[in-house]
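Chemist: There are structures below to look over.
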Structure 1
Amino acid sequence: MTRQEEVQAKLERLRAWMSQEGYGTVILSTQANFAWITAGGDNHVLLTTEAGVGRVVLTTAGQYVLTSNIEAPRLADEELESLPFEILDAGWHVQDDAAALEKVAQGQWASDTEWPPDAANRGDDIAHLQYALFPGEIERYRQAGALCSRAISEVGKSVQPGMTEHEISALMMQKVRSQGIDPIVVLVATDERTLKFRHPIPTAKPLENHAMLVLCGRYTGLIVSLTRMVHFGELSQELVDKHRAVCTVDACLNLETRPGAAVRDIFRQAVETYAATGFSDEWTLHHQGGGTGYGSRTFKGSPTCEEVVLENQAYAWNPSITGTKSEDTILATTRGPEFLSTPVDWPRVEVEWKGQKLQRADILIR
């Protein structure tokens, strides 16, 4: 499937939803949805905003991109070339997206954000249309997973005692940015901070013996999430036991993520596995992950989650036990999980779930 064919298929999928829901116009403003509908296009200038600098407007008659004269040349040349979108641009000093929208919009409006205020915000429903990935998306996801896995492995083998968490995070960001990947989440915890915080924003604390490296990298809109643990010196038996236990929970989550499975049932089995390995309360201290793709988590697994696993849907589970964690990104298939961020040049530990053996990323001992 070419990029043009992928875009056409997505336009047809979105228009079918529009017809079903009674909408004549859909407005896509977010960076995630721009990347999805354009098969990897990028409309960001600021990484820190949800909305991009080009809005896609889809009607029954056509598809348009609303933007300014600043952004139009680059979007046309680098993001939308050979794709069936008409760019409607205006001078940055007179740009009025609302007025431009009025000229092309038809019928009832739906949007992926609160803009425009008179459109129905159907962002969650639009996101659901993205869950089952097309072949081109799967290939791009494989590329992203391999690049992120290689990058975090290189960082894990490069860090040294005395480096600060800021320095380690900067190294991780440099590695992925050099490959064209946006580091949208970079967390680093060293030593006692791995015991205290599940979301450790990097600090000036220097590494002594133990480090947790967490990365969410975005490539063509698709997000890869993974975690690796590094230790200097001999591991304590307590940490060995904790890591094997968390990898066993991870095996449960990943191996049970099959098309047709109810996410709440997968979650329930993970909670039972926490208890069976001797860490019954740890799941309450941090979410366990869930669906991914064009969001770091499109939804989180929980006892009440109503989602059902789809064929070719991406998941990133991230069970944790105080001091350690196991996380990679997978594609759910009828053949079993395909690991998109398979550990590269990294030690592995073999665990078992219901008679199936699975290798997960072990703690790297330096």
Structure 2
Amino acid sequence: MINIHYHCSVIRKIIHIDMDAFFASIEQRDFPHLKGQPVAVGGSRERGVVAAASYEARKFGVRSAMPSRTALQKCPQLIFQPHRFEVYKSVSNQIMEIFFEYTDLVEPLSIDEAFLDVTVNKKEMTSATLIAQEIRKRIYEKTGLTASAGVSINKFLAKVASDQRKPNGLFLIKPKEVLPFIEQLPIEKFFGVGKKTAERMHALGIHHGKDIQAYDLPKLVKLFGKAGKYFYDISHGEDHRMVQPHRERKSVGIENTFQHDLRDQQQILHELSELEAGLIRRLTKTGKSGKTLTLKIKFDNFEQITRSKTVRIPISSRRILNNLVHDILKDAPLNRPIRLLGLSVSNFANDKTTDAIQLTIEF
């Protein structure tokens, strides 16, 4: 797991990805006759409950957790599909794998949504918005499903943003737009504000974020207890919760798929040299050093092989890395055209900490 301490001046780049009507969309994907139809996943029996609803069904007021009987009253033409949780889990795993190609700081909230911290990312991309666009494109190409994304400086704002352009949309809240955005945000959109709290706030004349901002901290705490501190912080754009990954980082790697297959030794050595430089940058940025180097080769017929070598001293310099690469090459068949090369380091030594990372703040 990456252990990064950000300097207080660094603005985090957080993405919230939320799949659009996940269960129902998978049913519509797998059963073409359901496309464009109002679909509910769940029990159709008298005492059944809707687990998920397509957007076509939502237009009639059908919602998850609604009794099936009520759903049918709202939408008589509703089509019920039995749930297939193994399929949903399999698709979720595909999506999560895409997330981990960009960062190990991934916090799944459920089977169909997650936070990603891309302040430092594996692709070395400076724009969180471009990362979100790329991820949404990758998800669609791999699964045929659409996702909505929110991009901002913290988890609260990223999650609110992902709901702004649903379905199949992306919404960005830049650092300078945070306070103006919150000012006009209805208090019902603030997480933690349920029906009763909203009614209480309305009675106090609080309808939007700007109305909460008008109260000082002691007054909000007096009115709402501990929740008052939370309302005060988020109304001022403050949310210091970190993205909590549930997966330990096992390796740091880099790879490249070539536009034209590599066919001679000089080309191969040149591309490996480029990969070595990129891998050292990533190891330095993540504060990692490991004792095992793995070379990955994919040939023009898509056959893939790996070769590894483990050493006693952690791989921490370009010279050590280069020597290892050449040692591994002695045992690697290079007599066929190559479409992909990859290098990765694993078997980590003790974690290091990266302090005060200075970044270009580009969203």
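Readers should treat all values here as calculations from the given coordinates under stated rules, not as data from a laboratory. Bear in mind the structure is a predicted one, so any value in this text is a computation, not a measurement. Cβ atoms are built from the backbone, for glycine too; each structure is taken alone.
Chemist: Work out volume of the Cα convex hull per residue in Å³, for residues 108-179 alone for each of structures 1, 2, then name the structure with the largest result.
Modeler: 1
Chemist: Name the one structure among 1, 2 that distance in nm of label points 7 Å out along Cα→Cβ at positions 44 and 92 of 2.5 was derived from.
Modeler: Working through the options, I get structure 2.
Chemist: Where is distance in nm of label points 7 Å out along Cα→Cβ at positions 140 and 164 largest, in which of 1, 2? Please list the in-between numbers first.
Modeler: On the way: 1: 3.7; 2: 2.0.
Once distance in nm of label points 7 Å out along Cα→Cβ at positions 140 and 164 is worked out for each structure, 1 has the highest.
Chemist: Assuming 24, 48, 25, 4 is P(r) over Cα pairs in 20 Å bins from 0, in percent as calculated from a single structure, say which of 1, 2 it is. Working shown, then result.
Modeler: Details: 1: 29, 52, 19, 0; 2: 24, 48, 25, 4.
Matching structure: 2.
Chemist: When relative contact order in percent (Cα under 8 Å, 6 or more apart) is computed for each of 1, 2, which one produces 15?
Modeler: 1
Chemist: Still on this structure, please answer the following. Taking 11.9 as the value of Kirkwood radius over Cα pairs in Å, for residues 12-59 alone derived from one of the structures shown (1, 2), identify that structure. Before the final figure, lay out the partial values.
Modeler: Working: 1: 11.3; 2: 11.9.
Computed on structure 2.
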